[in-house]
Structures are given as C-alpha cells and as structure tokens.
Structure 1
Amino acid sequence: MSYYLDRDGVALKNFARYFLHQSHEEMEHAEKLMELQNQRGGQIFLQDIKKPDPDDWESGLGAMECAYHLEKGANQSLLELHKLATDKNDPHLCDFIETHYLNEQVKSIKELGDHVTTLHKMGAPESCMAEYLFDKHPLGGGERRAEP
C-alpha cells in the first residue's frame, strides 16, 4: 500500500509513510512469532501470502478501509490462535499472544477506524481535497514514521 500511495499518480506522502511503518511493524510481529516457534523446538512451514484484493485502492480512503479490514482479519486469527492455545492448555503461548499482539491489534484497529471516520467526515471520497488536507498531517499521532 505504501508504494501505491507514494507513486506520482497518487502522491499521498504521509499515507505512504504511515503504511510503510505499519508494514515494518507487521514484519516484526511475524518474525517474533517465528522466533517463538523456533525457541520452542517447532518447525516453520511458510505458505504463500495472497495479495490484497483489490490492489488498486484508488484513494487513501480506499487503502485505509482495506487496511482496516485486513487488521480485523488478523485480529480474528490471533483470537483463534489464543483459543487453540487455551484449549490445548498452553499458558505460555496465551501469555505471548496477549503480551505481544492483542492490545496492539485493538489499538491499530481503533486508529484505522478513526482515520476512516475522519476522512468520511471531511468529505472523502467525493472530495479529493479531504485526502489532500488529511495527508498534510502526520498520521498516527505524529509518531516518527519511516520514509518510503
């Protein structure tokens, strides 16, 4: 999403920075889970990752809405993993998921939902000016964002 939003036909720099930062965070989450798997003597079986559908979001709002739904899906998967760990009496995995993932997922879903709501209140997608103005401010509460 980051590089889609950074291309010359879209040019939403702060949206791009926001999604690049999110991408790095998600990569760290995946690495942390694989590290735990290795520490516990498990074997990692990587699978293909399906690209988002659609992959032409047409706007910053479209990308935010897509990210919101992807994040909710990831949260549901983590809740299912947590339930499985509970059912299998694995308190270590339950604690790991609670400590490293669940609170962050809720915060991320809330943040994305807030961005989507704000963009709608500003008039997006009908008003391109809404996205332009929204993009002029750092997303995510002014936190440091990685450069695309």
Structure 2
Amino acid sequence: MKKEFETSPPSVSEVIQELEKYASNPDYPGASFIMMAAWSNLSKDYTPILCQILNDESNNGLHESVIELLDVLRDERAIPALSKALTYRWSYDEWLNVPRKSLLALAEIGTPEAKMIIESAAQYPEELISEDANLILEDW
C-alpha cells in the first residue's frame, strides 16, 4: 500500500472526504493516514475542514498535526481557529504545544490581524506562550 500511495497519492477531494469522516468521528481509524495524505498533496482547500477539526476542543487527537498543516498552508481563513487554539489547555499538554504551534502558524500567515493576536498572546500569564509570542514579535 505504501508504494501505491507514493506513486498515486489521494486527490485533494479524497483527502477532504476523509478529513470530514474524522471530524464527525474522532475515533476514525484512518486519521494518521489522512494527515500523511494531506501532506503529500498540499492544498488550501483543506483549510475549512482543518479549521472545523481545530475548533472542536474535545476532538484533539490531531490538533498538533492540523496546526502544522495550517502553518504550511498560510491561509488567512485559519486565523480564527488558530486564535481559538491559543486558549486550549489540557493536563497532558504541559508544554502547551497546541497554543505554541498556533502562534507559529499565525506568524507564518503574517497578516496584521495575526500580529494583533500574537501581541495579545504576549500578555498571557503562561510564560511559555508569552515568551514565544515576544520572540516572534522581535523578529516581525
């Protein structure tokens, strides 16, 4: 199957269909494969469904992977979802990876709106987030 995937990756529409299945069922068994497929065939057409997944705080199995994809896609439509992800706190995410990766994705998008959100994050009480935000702003 791996060889088949390398020679003929799924189409954008097929990836979107699979992401929609995952969005409606977080236990969907093909989740990791879907993300690999998305990486093999990058498209901003994924942004709406990726944002839908990211907006569901309880459906957090792929949040880091979703943010990494949004970082590469640099689509302004992702700003609201990335902004929301800055507020996510889970006991298992002691390093605040989801919010911190959201900051990096916002920086890659680079719009004035994204910068305002990063400036706001620089005031967050969590040092990991505020320090990352300030480092990003220093390089702006």
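For which of the structures 1, 2 does the calculation of P(r) over Cα pairs in 5 Å bins from 0, in percent return 2, 9, 16, 21, 18, 12, 10, 7, 4, 2, 0? Corresponding structure: 1.
Looking across 1, 2, the calculation of Rg and Dmax of the Cα atoms in Å, for residues 12-91 alone that yields 11.5, 35 traces back to 2. Out of 1, 2, choose the structure whose coordinates give relative contact order in percent (Cα under 8 Å, 6 or more apart) equal to 36 when calculated. It must be structure 1, since only it matches. Source structure of the calculated read-out (helix-only ellipticity at 222 nm (-39500 (n - 2.57) for each DSSP H run of 4 or more, over all residues; to 500), -21000) within 1, 2: 1.
Values in this text are rule-based calculations from the coordinates and carry no lab data. All values reported here derive from a predicted model rather than from experimental measurement.
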